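The structures considered in this document are given below.
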Structure P
Amino acid sequence: MTVVLSQGEATYVAETKNVSETGLCIRSVETFPVGTQLHLVFGQPPDLPRLSTEGIVRWSEDGKGAGVELIALRPQDQRALERYICLQSRQAEN
């Protein structure tokens, strides 16, 4: 899934390696230091509506990606993300 990341005036596009209820693992050309706060916009309609939230880089490794903790999901967005993850898990089992 594509993610648009913003830090100040800079905007980046990344791909997710995986998605969980609390964060994303992203692949990006840009390297983000641990502790970097980002604004994220992502979604995969119709299964996951577009979400807009804040995140903090919790780990970062050149060539492997970065782990971003989601820190400001609205309750309805959290529920939508949980449903999406459940749906993806069921599809992976089949």
Structure Q
Amino acid sequence: MRKIGRNYYIYGRVQGVGFRYHTLHWGKEHGLYGYVYNRYDGSVNIKAFGTLQQIQQLEDWLKAGGPVGAKIEYYKSEECHVEKEVVDFHIRHSL
């Protein structure tokens, strides 16, 4: 199946609540590739690569509120190229 890439910027109470940790486990459970990291402006970024169905499941999870303890006020997303060198889902250092 064809892989696609999506870049998400998530805003709200998303740092200091285990957002990256829960997203890491959610992504691995659902077979996504990519990474999640904190941004210096207090938001979180997710770069996700997978099938259209996997990306839609991620979007549905975010719309439903994401991890317990987080409060997503809003998010925006855009298409991005699939980074072929990324072979799993992981946490990256803050950017």
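Here, each number is a calculation from the coordinates, and none is a lab measurement. On a predicted model such as this, the values are computed, not experimentally measured, just so you know. Cβ atoms are built from the backbone, for glycine too; each structure is taken alone.
With distance in nm of label points 7 Å out along Cα→Cβ at positions 13 and 45 derived from the coordinates and found to be 1.7, which of P, Q does the value describe? Answer by label: P.
For the set P, Q, ranking by mean count of other Cβ atoms within 10 Å over residues 5-12 places Q highest. Computing Cα extents along the principal axes in Å across structures P, Q gives 35, 26, 23 for structure Q. Source structure of the calculated read-out (relative contact order in percent (Cα under 8 Å, 6 or more apart), 25) within P, Q: P. 2.3 is what came out when distance in nm of label points 7 Å out along Cα→Cβ at positions 37 and 85 was calculated for one structure; which of P, Q is it? Structure P accounts for this read-out.
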